[in-house]
Structure I
Amino acid sequence: MQKGDCRAWCVCTTCSVRRTRPEKESAVKVGVIGTGHWGGNLVRNLAEMQVLAGVADPLEGNRSRSLEDSPGIETFEDATSLLGAGYDAVAIATPAATHFEIAREALEAGMDVFVEKPMTLNPQDASDLHQQALQEDRILMVGHLLLYQPAIDFIARYLRAGDLGEVYTMHQRRSKLGRVRDKENVMWSFGVHDVAVLLSLAGEAPTRVLASGHAALTPGVEDDTYLHLEFASGVKAHLHNSWLWPRIERELIVTGERGILVFDEQASQVVLHRKTVDPGLAHHDGGEEILFEGSGQPLRLELEHFLECCRERKQPRSDGRNGFEVVQVLQEAEAQLKG
C-alpha cells in the first residue's frame, strides 16, 4: 500500500513510522487530527496557547480555517502524515469509531495523546490503549470536559473534605430538544461527560449498572434514557438524558447527611440547601447559600492540564483508566437497553 492510498482517517503500519522521541523543548509541540466543529475549538485554544504545530483533516475548508487561527502551521490531509511529523503530542477529534486506531498509532510513534470522548466504542479497546500508554510511558488523556468545569472541581473538594457528611445519592440531568442522531443513542451522545463526573465524584467504579430507555424516532436508538449506578460505598447515582425534552436541563444534585448540593450548569452556581432529616425523621430547613459561582473556561483548563501532564510526566485526571471505566458503564448500559 502506498501512503496516498490511505482513506480519510486511516492509520496503518505501512504508512506510520515509529520515531525516536526528541528531547523536550520548552513548549510542547501539538498536532490536531480532525478540525471540524469541536476540533476547531481545540485548534483555536492550542493556537492561543502557542503550542499548535500542525493539523490534519481531509477537508480543505477545515484546514484553511485552521491556518486562519494559526498562520504558518503545517497542514496534512490525513492522520498518518501528521503522526510522522515529529510532534510531541497529538489531540484527536475525529469520529469516535476512529479513535482507537489513531490513538494506538500515535502512542506507537512515541507521542502523548489527548483523545476526545468517548475514548473508544468498546471497553476492550479502551483498556488496550490504557495499557499501551503505561507500557510506552506516554501520557493518555480523555476529553471528559465536565471534569474540568471549576464548579465540578469545587464539588469534588467539598465532598472529599466531608462537608456534606455521608453522601446518599447523586442525580444528574442533561436534556433538551437537541440534535437527534440515528446511530448512537442519547446516552452515548449526551451522557459521556456526566458518567465521567459521577464516577469521579464517587471515587470508584460502580458495582451495579441498570439502564432503561425508549426509542421513539429510530428503532433501536433510544431518545430518552435512565441510568442507575450503585457503588460499594453505598452511594447511588442516577442520570437522565433526553433529546426530546421541552426545556434545557443541566443539573447535578448531591444529597448528603448535612444538606443538598445543587449545581445549575446554566447559571454556573453551586448552591447548598441546608435541608436535613434528623434521626426522628423530622425535617429541618436552615436556608440556602451560594457556595460557588463561575464557569471559567473548561476547555482551556482541560488543555492546560494536558500540557502540564506532558511536561511533568504525571497522570491526567481523566486518564486512560477513567476513559475505560466510562466506556465500560456505557456499553453495559447499552447492552441492557438492547436486551
Structure II
Amino acid sequence: MTPTVEIRGRLMGDGRPVYILAEMACAHDGSPEKAKRLIDAAKAAKADGVQLQFFCTDELVTPNNKIHSLLKRIELDREQWRDIHAHARQSGLDVWACTFDLPSVALAGELGVDGIKLNSSDLASPDMIRAVSALGIPFTLGTGASTLEEIAQALDVAREAGGEDIVLMHGVQNFPTALKDANLKRIKLLRSLFPNCVGYADHTDASLPEAKVIDLTALGMGACLLEKHITLDRSEKGVDYQAALEPQELKEYVAAVRGVETGLGSDALRPLTESDKQYRKFQKKSIVAARDLTAGQAITGDTVRFLRTGGTPAIPPSRFSELDGRILKEGVSAMTPIKMEHLAES
C-alpha cells in the first residue's frame, strides 16, 4: 500500500491539494439528461472528479427490500451509462464509478473509468474487492459502520489481488447523518493504523450550515479526498437529496475548501518563514533600557523593561539572567534594546 494515490498523473495524499469528488449517486432520478446536468454542475463548481453510480437492482437487493422498487424505477441501462460517461469525459473531469455488483464493476472496466468507489456494503465482499483490484485503477473503500478487523481483512484481500492505490473512506451513510455521529476524529485513527490515504464522505444534512463547513474539519484531520453529494434542487426531495449540495452551494464549497487548505501548512520541522520573521518583528518583546544608562552602570531589574519595539527582536526577556549584574561598557539610550556588545567582559 502506498501513502499517496495517483489518478491521471496527479498524486493525492499528504502535502498535496485535497481531491474533491462530486458524488452524483442517484440524484439523476433515472433521467440521463439530469445526470448530464449534474456533471455540468460539478464541472462548473471546479470539482476534480464526478462520480457516477452503477448498479443492477437484482444483483444488489432482495425483491422484498423496501428500496427494490425505487431502484428498479431509476436504474439506467448500459447504453445510457455509456452516453453519460461520454458526456463526463467531454467535461474534462476525472470520471469515477460507484459500483455495487460484479456486472457494474465489469461495466466500469469496459468504459475505462479513472477510479472506482466500493461502498462499505462491500468491505466484507471479497469477490467485489478482487474484481475491482484486478482493474488496476485507484479505488476508494468505504469503512462506515465497520470494525478495524474488517478493514484490515479487506485490505489484505485487495493486496493479494493486486490492489494498490486505495483510499480508505470514512463516513456514516445515514440519510442524513446526525452531526454527533460524524466522528471526524476517526480519520486520524485510520491514518495512524493503516498505510493508506484516508478520505471523508459527508452525509450530514445539507440544509444545515454545518454541512457547508464540516469537510473543512475533515481536511484538518488529514483527509486527502472529500466526497460531496450534489443535486440540482434539494427542494424537489428526489433520490439522495438529503446530504446533497445544490450547484451554487457546491461552487461555494469548493472555493471554501481551496481557500482553507492554503492555511494548512506543514507539520514538518522547517526554518522560520518570512511571514514568521515579520510576525516576530511586530510581536516579540526585547530587553530595553528603562532610562538613559551610562557606561560603568550595572544592569539590574530596575534598569530594564521588557517591551515590543517594532524592530528586529533583540535579547528576549527569557535571557535576562545573562545580563543581570553585568556592567555596561557604553551608554544605552532609554527605550533602546540592550545588546550583548553593550556589555563589558565579565
Structure III
Amino acid sequence: MSLAVKKMPSSRARHHLLGLAQSLLTLALTLLGLLVITFLLSALSPVDRVLQIVGDHASESTYQQVKQQLGLDQPLIVQFWHYLTQLVHGNLGIASSTGQPVLSDLMTAFPATIELATIALIFGATLGVLLGILCARYVGSKFDIVVRFITLLGNSVPIFWLGLLMLLLFYAQLHWSPGPGRLDDIYQYTIEMKTGFALIDTWRSGESGAFANAIGHLILPVALLAYYSLASITRLTRSSCLSELNKEYVTLARAKGAGELRIIFSHVLPNIRGTLLTVVALSYTGMLEGAVLTETVFSWPGIGRYLTTALFAGDTTAIMGGTLLIGIGFILINNLTDLLVRQLDPRAR
C-alpha cells in the first residue's frame, strides 16, 4: 500500500510533464508552420521587392546587385534559412512604405491595437456574460427577444458601415465625439508616447485635458468592437446556460428550494466557465486580427491600419512582419486559454 501511494505522485507528475511537453511541441510546430506559410506567401507574391527598392528606371546591373544583396537569387530553402536567422536576431527587414525597420513600426503600432482590443473586450465580455445569463433566466420574455435581436444585428451588420454611421452621427452631426485618431493634434505632438498606450502616457504626462481627450477618442471604436464581441458572447452564454438548466443536477437544486439566480451563479456558471473562457479568448484574438476595418475607419494608428497601408503600398516586408506578429499572438493566446481551461475544468484534462 505504501509503495502504491508513493508511486502515484510520481506517475501523476510524469503525466503532467508529458502533457506539458506535448503542448510545447504543438506550440513549436504551429509556430514553425506559421513561419513557413508567411514566408511562402511573401516569396510567391507577385510584388517585386527589388523593384520597390531600386525603382522602375534602375539599370539591370543595379537590379541584379540589390537582388543579390537581399539573397533573392538563392533557392527558397536557403532564403527561408536566412529568414529564420534574421528573425532570431530580431530583424524583420525594412518597410519600404515607411523606410523604418518593420520591428520598430510594429512596436509602435501594436500597443494601440492592444489598448483598443483589451478595453473593448472588458466591456464586451462583461456585458455579454450578464446579458446571456439574464436571457437564460427570462427565456422567451420580451427582454430575451430584444437582446437576441440586437445580438443578431451585431453578427450581421458590416463593421465598417456601422463605424461610418457612428462617425457621421456622433462626430459630424452631434459633435459628441472628438473624432478619428487617438488624440487631438494639440496633444498628439506634445505628449511623448513612452509606453505606446495613450491612456497611460496621457495620465503620466500631467497635461490638463489630455487624459480626457484620450478617453473621448476611445469611446466610439471601443463601443463598436465591444458590440461585436458582445453579440457572440451573449448568444453563447445564453445557449450554454439553457443547456445546463435542463440537466438533472439543476432539477435537484430546484427541488431543494434554490432560486433561479442562485442556481445559475452557484451551479451553472462554474460548469460553463471553460466554454466562456474559450469564447472570450477567441473574441480577443479576433479583435487583434480583425480590427483592420475599425482602425481604418477611425484612423486608429494600430497594427490593422499599418497592414492596410502596407497592403496598398505593396510592402510585402511589412505585411509579412505584421502577419507574423498577429499569428504569434493568436497562437500564444489560444495555447494559454487551453492551459487555463484544463486547470479550471477537470473534464477537459
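Key figures
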quantity	calculated
Which entry (I, II, III) yields the derived value 14.1, 43 for Rg and Dmax of the Cα atoms in Å, for residues 112-223 alone	II
Highest-scoring label, criterion being mean projected area of the Cα convex hull in nm², among I, II, III	III
Among I, II, III, which structure scores highest (criterion: distance in nm of label points 7 Å out along Cα→Cβ at positions 232 and 296)	II
Of the structures I, II, III, the one that 3.8 was derived from, the read-out being distance in nm of label points 7 Å out along Cα→Cβ at positions 64 and 120	I
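Each value in this text was obtained by applying a stated rule to the coordinates, not by laboratory testing. The structure presented is a predicted model; accordingly, all values stated were derived computationally and were not measured. Cβ atoms are built from the backbone, for glycine too; each structure is taken alone.
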